[in-house]
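Structures for review follow.
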Structure I
Amino acid sequence: MEKVIPQITNERPETALSTHDFYYDLPEGLIAQTPAEKRDECRLMVLDRKKDTVEHRIFRDIMEYIRPEDMLVVNASKVIPARLLGETKNGGAMELLLLRMQEDFRFETLVRPGKKAKVGATFTFGGILTATVEEIVEGGNRIVAFDYDKEKYKSIYEVLDVVGQMPLPPYITEKLKNKSDYQTVYAKTEGSAAAPTAGLHFTEELLAALKAKGVGYGEVTLHVGLGTFRPVKVERIEEHLMHAEYFVITKEVADEINRRRALGGRIIAVGTTSCRVLESASDENGILHPMTAETSIFIYPGYKFKAVDALITNFHLPESTLIMLVSALAGKERVMNAYEEAVEQKYRFFSFGDAMLIV
């Protein structure tokens, strides 16, 4: 019997804002193609909502803005080498992108070319991994089962480390030198098809310094799917459909967040994925509850935050659900002005780009 995982959604307030209200001009040269040489030496824009100010610092200066009573909440999901290049039985090229794991280590995948991926079709990757199409689901995605030498490899993830490639977003055209560059230093639980990129700026040394200062630290898990980057194609943003993503928040982390918040500490979400976990797992009073669920929560201006007090994030694509979330927290006009300033100051944008702290 399959385990039933609850779905978390949210009420979607009507808004006069349209998708195009979140558009901004971005010169192509500002899209970061490679990570910063040192993670914590990227630039940091500090957006203070109460003072209505913008400061320009470097990321490790974040120490000055986080108080001992505060708590950082990070997404410890680990990106899997989810892009597989292989061949059909007849030697034709085949590409699979693993989107999410199902029961019994079966995966929902995006396949190219789809016409070669009928139910029962098999493909091989690197001579050590075989995939068999078991089902075609809504949207044309395939459910596949994998087979490999289970005496030689302890898990499917060990095989993917050998034959898979990191699933970089399409706007990154440079080849990744090290797989670890697209992984946070605290990544633990395999399952993401894209990195929770706000966390890429942290080093182990910076985290240790924050903990030594007294700052709380908690890990949640949300496996990032490609739905995070799915473009908003509707004019009325509240009509956009979010893909559900699996998340976990433990009792230990929920209790510490509640304790810190009750004592006046701020809950600082590292990235939009951590933010979505916290908002999904909190009740109307802002109390966090441990849970394992899937969330399709969509946060845009008009949303009332219950659990998150501050946010560390990157600079996001125009008209994306991510820039809408950031605008819900900091105010659309303030965010769009900050993005305009970031363009003028030649900040680096998107996954490998610079960071923003909203307090």
Structure II
Amino acid sequence: MPPTETDADARSVPIVDRAAAPAELPSLDGLGGLTWRPLTRSDVPELTRAVAAVEVADDLPYRTSLEEVDEWFDGDWKNHELDTLAGIDVDGRIRAYAQVNQPPGDTRVVRAFLEGGVDPQWRGRGIGRELLGWSAGRGRQKIAESGKDLPARLAVFCDDGALTTIRMLGAGGFTPTRYYAEMKRPLDVALPDVPAPDGLSLVPWSAELDDQIRLAHNEAFADHWGSEPRTAAEWTQGRSMFAPSWSFAALDGATGEVAGYLMSGRYEQDWEVTGHSTGYTDLLGVRRAWRGRHLAGALLSAAMTAYKADGIEYAELGVDTANQSGAHRLYTNLGYAVFHSRTLYAIEL
């Protein structure tokens, strides 16, 4: 992706100056009557309960499983002692939590993702505001520590129904930057029949192909806003819900290269919340040399067929609504409709 004027301006100022990282993070001692300390892996069961309490209070159409929370602690680039925080009540319950993650593979924009929540019973005490301030400060430190003189971004994903959080983000200087939609389509109606393009074959995901798929993903998403290359360690992280039998690669018969791919997840913990079973398309990409040949549609068709064969009721996926590849239009044409949305709030540095 060619540099923009913003990129050039950012590169002219050292990242350590643009990050304006605080020398010390604000103390939360005593805030909300809670004891504050870093999170550890032993907190996973209680942290999962705390995350679920937030999701229920915000009426979100999904639940984060214990396995997914456990994966927060994967990644040798993370420093949980410095990058996480939990507020503990007198009964040992986690009532607030935060995590900051700065992915190591960033080469175009250095991103610090902030994630956290406050138990609904502890809201209205100023905890969320102070925890966001702590997270933003730690994010600025992580960006400065990267040493990469690139554009940088503090980023928070927020579901559009979480109105209290949205107001808090605005007060904290974050602005809505990108919009995302969750889409689904029923599988009890006729499925699209999109064959693989001539010269290409769709094959099941395999461990032998996995790193080739990673490299294909990095290339396919190089021109997508907000996407950064994934290292091998990042790529294999977060696989607890991965569904290999619902995942595919498109191979070029002449070269053996991976031309495109689709990776699916099986999020059974969400099914009770939504009232139906779902096959979820986590990642879908086509490399530039193979675009314009309906390969994405063929991959989605194969995935839907696999979902339905296993008795699944709906196919779901997420899309950047401003994606210039025409993905939103493709999904609509295949019968998908929006049922939920969220927004990326950011501070550009």
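Only the coordinates and a few stated rules stand behind these numbers; no lab work does. All values reported here derive from a predicted model rather than from experimental measurement. Cβ atoms are built from the backbone, for glycine too; each structure is taken alone.
Ranked on FRET efficiency 1/(1 + (r/R0)^6) of positions 79 and 279 (r between Cβ atoms, R0 = 30 Å, to 0.05), which label among I, II comes first with the largest value? Intermediate results must be reported in sequence, preceding the final value.
Details: I: 0.85; II: 0.25.
The maximum falls on structure I.
Taking helix-only ellipticity at 222 nm (-39500 (n - 2.57) for each DSSP H run of 4 or more, over all residues; to 500) from the coordinates of each of I, II, which one would give -8500? The partial results should precede the final answer.
Numbers: I: -5000; II: -8500.
This value belongs to structure II.
Which of I, II yields 26 for relative contact order in percent (Cα under 8 Å, 6 or more apart), as computed? Intermediate results must be reported in sequence, preceding the final value.
Working: I: 26; II: 22.
Derived from the structure labelled I.
When Rg/Rh (Cα atoms, Kirkwood Rh), for residues 183-238 alone is compared over structures I, II, which one is greatest?
Looking at the calculated values, the largest one is I.
Thinking only about distance in nm of label points 7 Å out along Cα→Cβ at positions 23 and 335, which of I, II has the largest value? Write down the numbers at each step before the final one.
Details: I: 1.8; II: 6.3.
Across I, II, distance in nm of label points 7 Å out along Cα→Cβ at positions 23 and 335 peaks for II.
Could you figure out which one of I, II the value 98 for volume of the Cα convex hull per residue in Å³, for residues 255-302 alone was computed from? Before the final figure, lay out each step's value.
On the way: I: 98; II: 87.
For volume of the Cα convex hull per residue in Å³, for residues 255-302 alone, the value 98 is produced by structure I.
Distance in nm of label points 7 Å out along Cα→Cβ at positions 55 and 327 computed as 2.7: which structure among I, II? Don't skip to the answer; put the middle values down first.
Working: I: 2.7; II: 2.2.
Going through each structure in turn, the value belongs to I.
Among the shown structures I, II, from which was the value 35, 25, 18 of semi-axes √(5λ) of the Cα gyration tensor in Å calculated?
The read-out comes from structure II.
Out of I, II, which structure matches 28, 13, 10 when semi-axes √(5λ) of the Cα gyration tensor in Å, for residues 231-286 alone is calculated?
Working: I: 28, 13, 10; II: 27, 14, 8.
Of the options listed, only I reproduces it.
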